[in-house]
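Next up, some structures in structure tokens.
Rule-based calculations on the coordinates, nothing more; no lab input. Computed from a prediction, not measured in an experiment: that's the story for all the values here. Cβ atoms are built from the backbone, for glycine too; each structure is taken alone.
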Structure 1
Amino acid sequence: MKIIIVTIICFFMTQTALYAQTDTKISKDDSSHAIVFMYHRFGNSKYPSTNIRLEQFKHHLDYIEEHGYSVWALSKIVRYIQEGKKIPKNTVAISVDDAYKTTYTHGYKMLKEKNYPFTVFVNTNPIDNRSKNYMTWDQMREMSRNGVEFANHSLTHEYLLPAKGESKDAWEKRFKKEVTQAQKRLQEELGKDTNTKPKLFSYPFGEYNSNMANLLQEMGYVGFAQVSGVVSVHSDLRALPRYAMSEVYGTAKGFELKINTLPLPVKSVFPWEPVLGDTNPPKLELELQRPLDGIGCFVGSGERIDFQRLSDTELEIQANMPLNSPRDRYTCTAPAGDGKWYWYSHMWIIKKDR
């Protein structure tokens, strides 16, 4: 029965993701956490993989309201983590990547009706170029006056991992320009305090490596990835997880499953680096803070991984077949009682020439 239930859970896992976690201590208190959802487009079924249907989004917002969840801005959740404060039970956040036009025409309207704060990660070049598919600065200024916060999603939304043949110095210069120039434009258009308390950054395509994550941290930013999982006070601030919502994975059942997840009590993970080396499928070692029953691990397609238990708290996970380019993942879940599930995902980036 546990196998069947966990398999059903895996079916509803989000397709686009990327997350990694450093070695860290995890307490037995699973209540200090928040669920962060990520959206892109609203009511634009031309792009089903990044779109949420309006009736689906309405259900999400109604469920949040009817079940007594508190909706916080991402900046508030991050400040609680940075300050070591306990995040109250039933806290969620809503984020939107790319600043597409439908964020203003549909998403903003529905969220404003509920008086829910949310955060939009903006890649600024399309806004400056007045692309018809994106919001305008005037629309964002209106939203900002009504409590919407805006954060950094790079200048161009290009792939930011080192390109083939690109030197480390050239890559670092390019990455810093993408971040600093986008931040400059946000503050010029939306105010000097925009995205400063703290500074938030969402990796384009959810892709990063350890050098990028470390450099981002040195620049004073908190990073958000595109991997499913729960944000907690023990999360790595270089790559915080979010549940991506789309037409397929934003169904009522899928949403209700994810909003009721808890952080899998991971003590350490190896390797932290998400970019694959020469070995595919890769091997992932997880150490848990305490033993858990009913653990199931899967690849992105939903195929079960027959992991090895090295001890009561140590797992060695390796898929049976090579992972699919450009991104794939390992996800492990376990029943937490009361219809809730522990959840952890680790994404892998399979190298390809760009």
Structure 2
Amino acid sequence: MANATKPFLHNRWAVVCACVLGLLYAGALFANVLAPYGYGDEDRNYSFCPPTPVVVRENGHFVLPFVYGHVLRFDEYRHRVYDIDSAQKYPVRFFRKDRLFGVDAPGRVYLWGADSRGRDLFSRILYGARISLSIGLVGVAIAFTLGLMVGGIAGYYGGWVDGVLMRVCEVFMMVPGFYLMLALRAAVPDNFNSVQIYCSVVVILSFIGWASLARVIRGMALSLSQRDYVLAAKTMGVPDGMIILRHILPHTVSYSLVALMLSIPAYILGEAGLSLLGLGIQDPVPSWGNLLSDAMGIVQITFAPWILIPGLFIFAAVICFNVIGDALRDALEGP
């Protein structure tokens, strides 16, 4: 593993992607400070308000940052139009009420615009990152723990144990993942709260990804179980569980690490798909998936294109994990 560090660091795209992911996770971790509003703070008077420009230069001179007010009107097609009211200026205040920045009411600062209920999209993306990014890590941790244990046991014991466990894996693998995900979600009661829905989504996504890993680990364990050091451990009377944990599974770490990094995007996309369809995280709790629910119609996209910004974050996170996974695979395989 140490020998793989240098080739990985020489891959500049992998390093850039690692930095991007670091920023995303830092934004999620410090959302309470970085976001100017809470994820449920809404003002219906600013429904689909466009991004608010922060003015730092006026009449050729630098000034303290402020935002202009907005006046709502409707055009001849009854579409919302927000005109800038230059008579209203709201200074941007930093480190106010445990927030990094914000403006005094009735002013509103929307760095990336507002959603259909007048909630700040920038704030909701930061809070939504907590759901979308953590589900990938937690789901992969559960699925890979299950896959490693099932694959290790099947490969070590072989025989009827191997046959039974692999048939169970094949049952999960033969059902298309998306349909299996919908079927499992249908079994979850509709009256769950946000925490219960989060846990159920994690469990659902974990049940989809473990079987394929278990089959690969099983093949590696079949080979490793015939190694001299494993046979010697058996001769010395070392318990089977200890042999699997200390002498077989550690030799699968290189493959497992790469597979883990390449699997996280599938969990992020799975959560986004469920939430977009209204089957995952429920409003007002944000995730990157349900933030895209406002973008389900071409009319909303035409007049408020900024509601597609959460999709860009999903795309960036998926690409970054894939690039890092590919770089790890190249580094671990060597020249």
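What to note about this one:
- Rg/Rh (Cα atoms, Kirkwood Rh), for residues 80-127 alone - highest-scoring structure of 1, 2: 1
- Identity of the structure behind 16.8 (criterion: mean projected area of the Cα convex hull in nm², calculated), options 1, 2: 1
- Origin of the value 194, where volume of the Cα convex hull per residue in Å³, for residues 48-159 alone was derived from one of 1, 2: 2
- Distance in nm of label points 7 Å out along Cα→Cβ at positions 96 and 248 - structure with the largest value, from 1, 2: 2
- Ranking 1, 2 by distance in nm of label points 7 Å out along Cα→Cβ at positions 272 and 312, the structure that comes out highest: 1
- Value 25, 16, 12, calculated as semi-axes √(5λ) of the Cα gyration tensor in Å, for residues 176-255 alone, assigned to which of 1, 2: 1
- Which of 1, 2 yields -8000 [helix-only ellipticity at 222 nm (-39500 (n - 2.57) for each DSSP H run of 4 or more, over all residues; to 500), calculated]: 1
- Comparing mean count of other Cβ atoms within 10 Å over residues 136-143 across structures 1, 2, the highest figure is found for 2.
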